1. For structures 1, 2, which has the highest computed value of distance in nm of label points 7 Å out along Cα→Cβ at positions 200 and 216?
2. Taking 15.1 as the value of mean count of other Cβ atoms within 10 Å over residues 144-151 derived from one of the structures shown (1, 2), identify that structure.
3. With percent of Cα pairs over 26 Å apart computed per structure, which member of 1, 2 shows the largest figure?
4. Rank structures 1, 2 by FRET efficiency 1/(1 + (r/R0)^6) of positions 80 and 112 (r between Cβ atoms, R0 = 35 Å, to 0.05) and report only the one at the top, that is, the highest.
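Every read-out reported here was derived from the displayed coordinates using simple, explicitly stated rules and does not represent laboratory data. Since the model is a prediction, treat every value here as computed from it, not as a measurement. Cβ atoms are built from the backbone, for glycine too; each structure is taken alone.
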Structure 1
Amino acid sequence: MSVPDPLAPDSRHHAPLPDSTRSQRREVDEEESRRANGPDWDAYADEYQATHGAFLGDAGFVWGPEGLTEAEARVLGDVAGKDVLEVGSGAGQCSRWVRTRGGRAVGLDLSWRQLQHSRRIDDDTGVVVPSVQGTATDLPFADATYDVVFCSFGALQFVSDIELAVAEAARVLRPGGRFAFSITHPTRWAFADDPSEAGLVASQSYWDRTPYVEFDSDTGRVSYVEHHRTLGDWVALLAGAGFRLHTLLEPEWPEGHDRVWGGWSAVRGKYLPGTAVLAADRG
């Protein structure tokens, strides 16, 4: 029987690995990352939405497994009347919440199957999120199109060319526009992806930025890639693209919240931050 991979970072929301899948830490470029992660999310989308859809809500905005909502955090500010882009939108739950608050939200995702789920929920709710298939490193929008760009546990951790992705967010934002995103808290990279006490023991270097890669042991085909950056890396990336960082939230695990999501759990949440939410404004 397969077990959770001890090398896996926390933001992997998948079940235990298939028996034929192996993992390693090695360098991969943007093309290989994209070629792996698009089909991976296509294959996983149905399970993801079935498992987590009720928690996310059809028109809900949750920043991470702790359950911090945008209604509570107000990271984006008032979205009414604003043009908003969600990068890594999945089934569009967050964008749909923005639309119920008067914002003109648009979704973008690499996975066609996630976008099919977005269309399904559009039909179910009557709240339609215009969405496009694309990548964070090549946004198919004109310069200065949006007031807000955000990403809730979406594309950024799966991108190799992260400088380009951040630059693209800056490009499509209007002056003074806001870029906000949530990621696995970078300190979690040092710990095994295990929701039990075993996940409280540091086993890898926080400063090792070598990507996590899953591949088929028979064919060698890469099936999943995730990239790690430290908190200092994220600050430098934002500053280098002309952003002014003004918010860094580290949500605590709520009392009585017993949901287990991958490596997130009350056991670990009592001691370790699982999510970081950052927001910055374009100069």
Structure 2
Amino acid sequence: MTRLTAAARGLVTGLAVLLALASAPAFASGPTPAVPPVRKAPADFVPLGSVDRTIIQEMRYSTPHNFVGTRIDGYREPLCVLTRPAAEALHRAQARLLRRGYSLKVYDCYRPQRAVDHFVRWAEDLDDRAMKGEFYPDVDKSRLFEDGYIAAKSGHSRGSTVDLTLVRLPAKPTRPYVPGEPLVPCFAPADRRFPDNSVDMGTGYDCFDTLSHTLDPRIRGAQRAHRLLLKDTLEALGFVNLAEEWWHFTFRPEAYPDTYFDFPVSRKSLIRSP
């Protein structure tokens, strides 16, 4: 009798578990709901210029000279913003490079989530190919997500990732981009590409092509030496390179490895409330 009662209790317990699982919310076994981005800058986000004024800044997404062809949402000023540890590590890298006759030049730093959302909307509009001739001449726009060139989240939004290059000193000015001017493929020889004042890295910045892979074997000679100088200098100071983009580095350990921010790129965003 005792054994039957125990079995009955077990059956009831099992049925209760099954009923609980059946009534659980649908997302319990599905994808984790997205966490909204943080819209306020923490105190340890700083303008790079407050840590090192010698690093050249050419903030491409605050201009129309980028793969979208217009100023990107959230870039209210041409300003490099980073977490302080990342900015201080760039300062140390700059000190080493200056002794060798080079300067760092940053193209992008902290990137708000609204900018990433702008990229996604642009990528979904297959009819907008205004900048294809320069930035993705050999890539079908319908494959930008599948090939990994565009994603719904970016490490830049965590504040410790930077896109950058090297400039031989003394730095020459880069002529302004004129919207509508003829476009040249980003992997064309340096004397034909848009006249950036950086050293020749084998491709231009934001070139959607496998030639942008940092260690692509087709990149040789001075171009490879330049990539390795940038990579070796930064990696010695705690940065990690993204293998698919010679210009992309993340300082680790990241101050905010799991947080994506969405405050605008502007000095006003960094003013601390009393």
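1. Numbers: 1: 4.0; 2: 1.5.
Biggest value here belongs to 1.
2. Of the structures listed, the value fits 2.
3. Values: 1: 39; 2: 48.
Looking at the calculated values, the largest one is 2.
4. Largest calculated value belongs to 2.
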